1. Have a look at P, Q and say which one yields 29, 25, 20 for semi-axes √(5λ) of the Cα gyration tensor in Å, for residues 20-227 alone, as calculated.
2. For Kirkwood radius over Cα pairs in Å, for residues 196-299 alone, find whichever of P, Q sits highest and give me its label.
3. Where does the value 22.3 come from, among P, Q, when Kirkwood radius over Cα pairs in Å is the thing being computed?
4. Thinking only about FRET efficiency 1/(1 + (r/R0)^6) of positions 124 and 244 (r between Cβ atoms, R0 = 35 Å, to 0.05), which of P, Q has the largest value?
5. Using distance in nm of label points 7 Å out along Cα→Cβ at positions 156 and 340, single out the structure from P, Q with the greatest value.
6. Output the label of whichever structure in P, Q has the greatest value of distance in nm of label points 7 Å out along Cα→Cβ at positions 36 and 268.
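Just so it is clear, none of the values below were taken in a lab; they were calculated from the coordinates. Since the model is a prediction, treat every value here as computed from it, not as a measurement. Cβ atoms are built from the backbone, for glycine too; each structure is taken alone.
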Structure P
Amino acid sequence: MFKVSLEQIQQAYERVRYHVLKTPLNQSETLSAIADRDLYLKFENLQFTASFKERGSVNKLLLLDDTARKRGVIAASAGNHAQALSRHCQLLGIPAKIVMPKYTPNTKVENTKIFGAEVILEGERFDESMQHAILLQEQHGYTLVHPFDDLDVIAGQGTIGLELLDQEPRLETVIVPIGGGGLISGIASAIKQLAPNIRIVGVQVETFMSAYARFHDISDYEIGSAMTVAEGIAVKQPGELTFEIIQDCVDDIVIVSELDVENAMFMLLEIEKTVVEGAGAISLAAALKHPDTVHGRTAIIISGGNVEMITLTNILQRGLVRSHRLVNLRVLVADVPGALAKLTRYLGNLDSNIVDIAHRRTLAGSTLGAQPIDVLLHLCGEEQEDHVVGELRKNGYEVEVLEN
């Protein structure tokens, strides 16, 4: 017996279809070739507030009676749920209060206020914010819209499962991010009732792996407290409802590293030209890290695209370094007039684009006769890096490739 019935999910779809985008499911020829698997990307980052959260939020709101709508709703969130709920409250004329942790980035606070919600900053962490939201709900009679542990919210997220089967009925695997578990619970509930042979695979980042540990009966693990690039799924424990559904409907859960997630974000931007947050890229990271989980045509759920610009900038720079397209060299040159000009001319002849250059006269390696020059180069990859370094050494330069 499914906790969320197919009928509930189908009814949710009839409600939400006029309020959210039916996002595309596109085969990625390039990523399929890289992974040696048949990958299809479900672009939930194309929703208006850039995440799947709109589906569950609007389904919950549309089920409220007139009295509940007048009283308003309350939620605790520091991210996508806050923005999704606030937007649809504004469109439906429902007062909304969002409790956020005190140290929520100002951009997220402002992006929530823009939709007319009242933002209350309370608590150091999400758990404390949720406790305050429950207190206000009890005091004022608001409807609490939980970000994941709510059957109506889960049914709304399950509409993605219906779309997947409509768009590509030959799917054999679906890979889904897990934070609190609302997304995978909804998708798995829908798919397992219509096509039970399709494998549902969840994925978590190793710094927040509580669902993975519980699913595999691992008791000796640390509850995450570290920062993660996949902050959208940095949830200490899945919900009670959602984990029961996960146990009943999910075939496997895997974990990936922070580096895996960053690489997936980089690839999606470079190859698919789509901006994806860490939690949104983690399904692709799982397909690349655990190819044994990928059977046949596989849907990769791109769950969201809300990422801070400074975070995205850092990830892009690190991606260029890892792919040997930004290379930092320390070259020892003679301390004579024209030596620097000669080096830069030589690098130009090797088709190297100089991004930055610094003359390090005060370094310990400096002598009266020779000085180290740090050069940041934009190259085409590891092969060109090896060629440039080799040619410099062949022509008498001492060269060190610096760690960035």
Structure Q
Amino acid sequence: MKCLWLTLADPEPRTNGQYIYSGGLIDALAGSGARLTVVGLARDAAERAASGQIRWHLVAQAPQSASAALLSPWPQVASRSRTPAMRQAIESCLNDSWDAILFDSIAVGWALRHVLRYQKDRPETAVVYLSHNHERSVAWHIASHEAGLPRRLLRIIDAAKVTWLESRLIRHADLLTANTPDDVTKFAATAGAPPVALLPPGYGGNRHQRQLDVSLPRRAVIVGSFDWLPKRISLEAFLKDAAPLFDASGIELQVVGQTESEYLARLAAEYPAVDFTGGVPDIRRYLAGARIALVPDLLGGFKLKTLDYVFHRRPIFAMQGAVPGTPLVDGISLREFDSHAALGRGVVDAMDDLPALNAQQMAAYAACEKAFDWKEIGSNLFRMLRDARRRTGTSPAAGMARAGAD
């Protein structure tokens, strides 16, 4: 299986959920025997040497002005990767033959027109959309939470662009994957959707065998990357409700994860009792130093930090619907709350009930212990691609019809 993988950027270093998911899938599919050429923007490393089944084609980033992004027909989420160097790299790769071409998220969705021209001549090639989120839901959520009218209008315009681009990817894909059951359902209900498959992330980190005890500080922790606007909206809403409550109750709150220094400084000034660490090289000691791990997110979508929490034996307290795609059950292996205020109160009430917290983390570990295996996920994706290629290969006219639709 020879695959062209179109992604936003080099997933290394894997500093957020998007890069963890992309990098894990790339490695897993290559480990199943597929040969991959990965095209994306360079990040820390200007070049990546070929390794085993993977050949890297990384190009330099090119900043885009705000006015150019506004006037572009492409949404912000796809504009960053639409550079002359990326277009040239993709066009060059499309001179080769591929069994499957994979869009790793909506971020390179602008290249669909190039891929469809290619598929018109090679209808046996499967076009695959590996979604990271139900993007239109995310975009309209962001727009609805924008306070000022001018900025809200800009967000609404961008949400319309997202909806249009996501619809095109859905309509023209031979296979669509989603990483949570909720998103599978949303995509499957979309008119013109191809077969939709569940493709959860795996977990390749450390697994611990530890109990919570009184030696741990009365501390809750939030781990994540906070450069994405929906994450910031959720974090700020939670801090507004919970930070004063924690301070009054003698509970520490630590927020661990990468974000812009200016944003971090603003939060630290507003909430001096909260410990904002910024990005750290290793989250293990921060997880080990807390009794409760929090997921205050308002949106669904798979949260990879959930797996870090589970396998580091930290009981999870979360907003309702914030941890889809896991076998965790509210009241047994997870605690869910319907508001940030209720989440904060729940933490205060449970902080010193160590037997209950240990029972919860043990149940979560047991529920997830045999799931989220990257090797199995890679094998499943390989089979999905093989089946999608068989479907396209048996109907050459189908690819030509799709290519001519736009």
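1. The read-out comes from structure Q.
2. Top value of Kirkwood radius over Cα pairs in Å, for residues 196-299 alone, among P, Q, belongs to structure Q.
3. The structure behind it is Q.
4. Greatest value across P, Q: structure P.
5. Details: P: 5.9; Q: 2.4.
Between P, Q, the highest calculated value is found for P.
6. Of structures P, Q, the maximum of distance in nm of label points 7 Å out along Cα→Cβ at positions 36 and 268 occurs in Q.
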